[in-house]
Structure 1
Amino acid sequence: MFAILAQILTFVQLQGQFKYDWIKNNLFLTVAMGMPISYLYIISVKYTVESFDGDMWPSRLLGFAIGAIVFTIMAKCWFDEPFTLKTGVCLSLASCILAVQMLWK
């Protein structure tokens, strides 16, 4: 859950400048958003590594896959980005990464 929230907030921080002028015009506040977002990533990685018995790779791969999925959803909702075949293939690959990390023992 921490990873999903961190990815959503990262999307707002980085892409929000294209939707809201106040984000673009308040660069310092936008940069300051990075501190609580970083904390969420740190907690997310901590719990993920613990749940995978100290292995670090699953946290990196899960973070990547969750990021791709969240970005796609947010881009569609906020900017009405088209869902192309290329996007579908990328989401399929991200889903495969999630499945491998979560189901392969």
Structure 2
Amino acid sequence: MSHPNISKPGKWNTTVLQGSTFTRNLTIEGIDLSEYDFRGQIRKTYGSPVLASFTFALTSNSSFEVSLSAAQTSALPAGEAIFDIEIFTEDDAFVARIIEGKVKVSPEVTR
């Protein structure tokens, strides 16, 4: 299998509403995503502990859904954080960062 040559990940900055379910559908052109698994994490800074890990669902060969549960977003500290999303094959024989960016976590009032 020939893997894509990804020299630069896409940039995506987003807002997460603390305490709400977060779901977005993303499309990556030119890659058959059905050949890969996904992983992605949110951290306060590059070296800090993981604040949340995304859940993924493939919606077509070029699109996928990325989500966080309401419990996960409730646990996120208000403010700004960073994230990235990777595609990978079994045993990490191939890994590529496809998206990276900032996450603004809007604080929840009603609990």
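Rule-based calculations on the coordinates, nothing more; no lab input. Keep in mind the model is a prediction, meaning the values are calculated, not measured. Cβ atoms are built from the backbone, for glycine too; each structure is taken alone.
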Of structures 1, 2, which gives 13.9 when mean count of other Cβ atoms within 10 Å over residues 10-17 is computed from the coordinates?
-> 2
For distance in nm of label points 7 Å out along Cα→Cβ at positions 18 and 50, the calculated result is 2.2, so let me know which of 1, 2 that is.
-> 2
Taking -1000 as the value of helix-only ellipticity at 222 nm (-39500 (n - 2.57) for each DSSP H run of 4 or more, over all residues; to 500) derived from one of the structures shown (1, 2), identify that structure.
-> 2
With FRET efficiency 1/(1 + (r/R0)^6) of positions 2 and 42 (r between Cβ atoms, R0 = 30 Å, to 0.05) derived from the coordinates and found to be 0.45, which of 1, 2 does the value describe?
-> 2
Winner on relative contact order in percent (Cα under 8 Å, 6 or more apart) once structures 1, 2 are ranked, highest first | 2
